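What follows is calculated from the coordinates using simple rules that are stated; it is not laboratory data. The shown structure was predicted, so the numbers you read here are calculated from the model rather than taken from an experiment. Cβ atoms are built from the backbone, for glycine too; each structure is taken alone.
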Structure P
Amino acid sequence: MKILMVYPQYPDTFWSLKHIIKLLGKKACLPPLGLMTVSAILPAEFEKKLVDLNIAKLTDEDILWADYVFISAMIVQKESSIEVIKRCKGLGAKTIAGGPLFTSLYEQFEDVDHFVLNEGEITIPMFLEDLKKGELKKIYTSEEKPDLNLTPVADYSIINPEDYYVMPVQTSRGCPFDCDFCDIVNLNGRIPRTKSPEQILEELQAIYDIGWERSIFFVDDNFLGNKNKTKELLRKIIEWRKKVNFKPMFYTEISINASDDDELLELMRQAGFFMVFIGIETPSEESLQECHKIQNQNRNLTESVRKFYRYGMEVTGGFIIGFDSDDETIFDKQFRFIQETGISKAMIELLQALPGTKLYKRLEAEGRLLKTSSGVCLDSTINFVPRLDRKVLVDGYNKLIKKAYSAKYYFERVSNFLEYYEPTRKIPIHKRIIPSIIKIFIVLQNVDKERIELAKFIIGTLIKHPRKFPAALDQSVLYIHFSKVFS
């Protein structure tokens, strides 16, 4: 049995890093962990090939080679998925689709032959059993949430690690919180399920064995889903790192209440975490209450963010504009908060109603829903009727984005970040020189009118924070991407 796995292309977004990946000698940011896991679940005797459209073109020969074409995608990859499905249908190839996009919106893809939805540990064996019998159904689905002890180590043989900048690992699924705009609970449940520390160490060992030396992204819905198990895992990782002298550093997604636990933050620092993504959403207490973001309420958000800085972790933040409680003052409030906290990588979005969420159902009941969300951050369209005048909302959002990612304000907030940041990576000065020269050259070659602001920032950092200069250069390289995406 020949299985072609296709990972559709994602558009140019905040996360894609498309404008700097090639400068760093890579083709894409992350390999498709979902398809790598699917490959590991499929029988070993199957011939398997992956085409990641973010690094390679899909040829007719690829499609015609396969007995079945497996497609897995997120909502943001919808347009590319449609093109792949159309090509497969035109060539008479059978398609099997799964992943978040199809689990949420399978009704919109009439040309897909078979759907394997929800979590593959349950539904792929159902599909395989019918495949043996030659009695395939249209849809395979289950509401059962599998024990993650069933999840195998991802199949690294179907990728070329050198094509990618970051390697993904998943330790858990689900989130204990139920924010009304988020589809995590709908997809993965509210009770976090975790892999055992032994499983994670086996996965990290597999990454170590392929010679990986760059960052690793723990792609959990919320790394803090089960605090006691998170701490247990971190202690095991700390021991293992020392044992094998593991160099790569980690980052993950986590809720802001992690800042309340100093023991947890210290364990994360010792385990090698250098960055976290946090859904901050808004400094407006009214909007936080509206969307049931209880973990962010009644706290000093700025101080919570700085707590991570003091433990050696940069914070990348998610921000949303367009709640019913938002008025015309929200744009300035968001801007001032982002600048003050020094969150250089601020993912600022207009609110979108994602399928299956409480927000989606409420807006639908109120007759305010317009269409399915694109899932694309930076997409200035909204899929519902907002309380704030639509033109005011969209114009204010676009102005906020351009202002926040102008060179002046970008480097201003990086400077604010450096004021509180305590780097834990101790890199000998002789090992910093060549990488620093390369990064300075890359930045100068790829910025033009921003060079004055960049020069002021670099000189200021060398004078005030010389020990933090490597972090400053990393932020400068990232600005190449942001300056193009937000131009």
Structure Q
Amino acid sequence: MININKSKMKILLLYPEYPDTFWSFKHALKFISKKAVHPPLGLLTVAAMLPKEWNKRVIDMNVQKLKDKDIEWADYVFISAMAIQKESVKKIIKRCKVHNVKIVAGGPLFTASHEDFKDIDHFVLNEAEITLPMFLEDLKNNHPKHIYSANGFPDIEKTPVPLFELINMKKYVSMNIQYSRGCPFNCEFCDITTLFGRKVRTKTKHQILIELERLYNLGWRGGVFFVDDNFIGNKYKLKKEILPAIIHWMKQRKYPFMFSTEASINLADDEELMRMMIDAGFSSVFVGIETPDENSLVECNKFQNQNRNLVNSVKKIQSFGLEVTGGFIVGFDNDPPSIFQRQIEFIKKSGIVIAMVGLLNAPKNTGLYHRLKKEKRLLKNISGSNTDLSLNFIPKMDHSKLIKGYRKIIKEIYSAKPYYERVKRFLREYGPPKKLRFHFGLIRLHSGYPGALFKSMWFLGLKNKGRKYYWKLFFWSLFKHPRLFLGAITFAIYGYHFRMIFKI
């Protein structure tokens, strides 16, 4: 029998590898000699929930290679993963089985599709605050079950501080923390409410400050991403408690971090909130735009985007000093043949530089999934990638036209000439705060990355076929908008990544 309070169990927490996609920023990371954008926050949080006396190691396979001796060392291998990491997960399972090491799996991939993984020993599904203690108790009594699941949602005010000390921070571009779970909206294609519910659950201001202080004391300086699926889901608490506390903390420490997050488009309606986010140190926000077509917005229940001028909303957010990264989707049933050109025009007019355009897919157990299943249009499970041209359902639009139209969007927005023109449009209209030191996006060019500028001049200014547009942006920003020069170079590097992904 294992005594959970005394045993020195050895736990290997594994984060599977991501394929090369929009979000990997693989080709951009080379410019600053980093391995990954963010660390595996879920695994670091789970590590903090395990008994303190256990030996724990974290291996992020996006940062370091998994060796046989790592697996042999472990009593248990814990895996957390998302759908896009499925292929890497399968390889990990095979290697663990060769070494006869038991696997404990959790996270979105397994919560949605645990039945697809027959060789996993134990599933700890849903949110670990509820299911992990059940597993640990049964493990203590030497009779752990195969599956642990829960119907309810935990109080995340009891969630411990992630064990950031288990990773090598120098390998990452940005750290990440979580303030809330859940989203008040219920978009048909989104699995957030399926996983975390519509009631927005939040941490206290003291929890957030403790996590920021932990990062600060560990020596981190730079980007911190709030992983919340909708950071402004509870505006009242943000404005009354959280942001004032962060503003005070940041001022005391002379702004060591630059924050980014995700939010819904109605952020544009609250000027006070935007000003507070800027004062707190936020510089960018991901917004799900999805589509400029009103009928498609109605179809997918994206009512927060309906009946508004989306271009003006984006421009307003950016005018306050928050760079907008936009999410876009094609493949809705109501998408007309003109949707592809309309998406292109929207992205151009809005000045959104980083436009993540993907084909519609139906994640398991979403409203869209159940509707398509009822209509007998489902084909398979999703790949998790929004750039591999795959669909897991039969679209209303002719499939070949949909793929052709999608390719047209990508070519039009990421080819060198239109991309660099969009960067200039954004920089002209962007309203960066004057008092705070801000940078752009995930990869911030500052004194810590002196080689990135010279690498960009070599790869983008001399070796790349779009070099003339690079130099036009280079000198335009250097002489006309010198304060935004490093931002311009950062965007040039992003563009290189996107063109490499799509082979443009």
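Starting from the value 2.2: which structure in P, Q was distance in nm of label points 7 Å out along Cα→Cβ at positions 454 and 470 calculated from?
This value belongs to structure P.
Out of P, Q, choose the structure whose coordinates give Rg/Rh (Cα atoms, Kirkwood Rh), for residues 30-125 alone equal to 0.92 when calculated.
Computed on structure P.
Taking 3.5 as the value of distance in nm of label points 7 Å out along Cα→Cβ at positions 86 and 134 derived from one of the structures shown (P, Q), identify that structure.
P
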